[in-house]
Structure 1
Amino acid sequence: MKTHYHTIIIGGGIGGSAAALRAAQNGMSAMWFTGSKTTRKRSRSQWVMNLDNIVGFHEDVIKNQVIKTLKRSKEESAADLISQTHYYINNRLIIQNTIDRISEYYPNITIIHEEVQSLKKLERKFEIESESSKISTESIILATGVMDKQPILTKQNKKGLKETSAKWIYPFANREQVLYCIRCEGHLTQNHHIAIIGNDNICAETAMMIHERYNTDVTILTNGDEPEISDEGLKLLTHYEICINKKQITDIVSKSVRELNGFQLDDNSVINVKFALVSLGLHRVYNDIAIMAGAELLDDNQPQDKRHIRVNNKGESTVKNFFVVGDAAKRIDEPIMKQVYTAQEYAVRAVDTIDSRKRKKIRLEILNNAN
């Protein structure tokens, strides 16, 4: 294994994948740390069930071609089966496809399924250490992301005991019935009653946007917390007939293991919904490596583990050659949309900037030697 690389990519989500693929195609040497099993489970990528809000990321792009091929071959029954089947295009599939492509075609990229444990910023390079590797590099691309705060529910487990946990929501989140991003998934709620789980102004704004865009019936569930919504927000919610229910959620109503039907509250009433959108803010930003590098954090009013990492329009932090892409990054001059395509865009910007600097250095050395 090499001990020095043009760049090291840290993070196994969509941002890290885009950076690794771009570095591979640019002919750069790179080591890509996708994370351990534990850290990969923390990624927002695990929660994106279906990418259908991005041009080109839709099953029909390939599905229609396959159906035409089968029909030309007189395979009508197979064509009918495919036409009636939904094929999810999600982050996990895209990430695995990227790993497979790099492994097969790009030996210049070393993929390590481990977590980076430490980073040291030296004068002209960075030193990275993981469970099995200690390597140096001229640049870092950090794509460790964030994790959303989950609603905590108390309900009976299989043993008949009451258990307070966030895990009760996971099966429905994995089936894209509990949502987290209005920009990514808000369109799914059209013509359906939806619950917004939260209690603050961001929650109120999300509820209003859902109603305004899709004329959807919305109920805010605070899950036992008192609302912290401005007077202006409360007036608008009243105008839109968006109710705020402060009762605690005691159970998830589900007629089958694959379908969300609503929430039971502690007064035994039931709110019938097909979708819920979680609006509780961040559980944490995975900024540990950036802190080790000495990068500046934003959001001074937040605890350290919820502060985003400051970047410029190239995705570069305040530490030269230390780039941050995806949800952990933030710009002060322009909002960064927390989207799959934005993570990819900034990953490409970072890799191309590193590549440009490398090539410029090589050319300068050639010219100096020529003189």
Structure 2
Amino acid sequence: MVSTGITRFGRRPETLEALLSEAGREALERAPSGARPQAILVGNMASGSLAGIENLAARVSDALGLTRCPVLRVEAASASGAAAFQEGCRWVEQGTFDRVLVLAGEKMTGRSTPEVTRILASSLSDAEKTLGGTMPSLAALLSQLYLDRYHVPPEAIGAVTVRNRAQGCANPHAQFQTPVTLDEVNSSRWVSTPLRLLHCAAISDGAAAVVLGPRGTGVPVLGYGQATDVLDVAQREPGIGFQATRDAARFAYKAARTSPEDLDLAEVHDAFAPFQWMDLEDLGLCPPGEAPSWIERGGGLPESSLVVNPSGGILSRGHPVGASGLAQIVEAIRRLDPQEGADDAGRRRRAVCQSVGGMGSHNFVTVLGREGP
């Protein structure tokens, strides 16, 4: 990577094009002189349904004054930002382009909560939608399976939100920069049992950007993987968590010639608080069923050997769905590279970023950092 850019997440008055342009301009301004991109990739889930616009990639290239170069929109539901990033890596690795600007964003707050819920459910299977399935209701079912399998009390879910909201207080780009108590989380209204309001990511606007360059520039991409699973959750092989994450992680670790033990930073997809447990276990960072107790014992905090979601994660940063996968990567880069200026920059050596598309049907894992043991 050459440089990064990111907007403040939350309820923003700007258009989607303006948010993407804001992130893109920051990344371009932070890039070395002469690092003009030769191509642009735009990760986005639902600009037509959520923001009322199509032909998004061309709109953004026009707004940035980067016309007359190849532009492409990439869609992989809520993992669209991670998908665009991995495609940009391939373009650079294959020598198709020397510099690629990867953008990702979503504008969601212009729609009502029922409208957003309906639009996000469009990434589910037809059978699930026919039965009235939504993202929160299916996440609740998967969460309850986890609680039952490992005999975890529902009250334990709130510790994830408390942890991530506390870490988000130090993130100037986060939608939520105030802490919450366990009592506040556990008394927030029910969304779908066992999930309460503060267990769920908020509707948000925002964008992120990365300028990719040839090897030897910035923080290296050590490896990445993507994998899919059956769209209909009920038709998948029985198990806890997401098989698509486990498969993507296996590909990423092999490409990076690394293992979970070598990682000291993780940005994982916590759109619903129990997903953070599943993510950590799917990535091999915690044994099955042990993530809740690991977090309760203080695992994942900044002073730990492995820090988890130091940005505050999706629960604190907000979840403009098309942007989240790339925002994770930006946050990780800024903590790995001393030149990026984060307070803890350079203290960590190697990071993993994990992004979930749909209800775990299309997941991405990316390993970043310095090579060697």
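Quick check for you: by percent of Cα pairs over 33 Å apart, which of 1, 2 is greatest?
Biggest value here belongs to 1.
With relative contact order in percent (Cα under 8 Å, 6 or more apart) derived from the coordinates and found to be 18, which of 1, 2 does the value describe?
Of the options listed, only 1 reproduces it.
Looking just at distance in nm of label points 7 Å out along Cα→Cβ at positions 15 and 95, which of the labels 1, 2 belongs to the structure with the highest value?
Largest one: structure 2.
When semi-axes √(5λ) of the Cα gyration tensor in Å, for residues 127-246 alone is calculated, the result is 29, 24, 15; to which of the structures 1, 2 does this value belong?
It must be structure 2, since only it matches.
Bear in mind that the values in this text are calculations on the coordinates, not laboratory data. The structure presented is a predicted model; accordingly, all values stated were derived computationally and were not measured. Cβ atoms are built from the backbone, for glycine too; each structure is taken alone.
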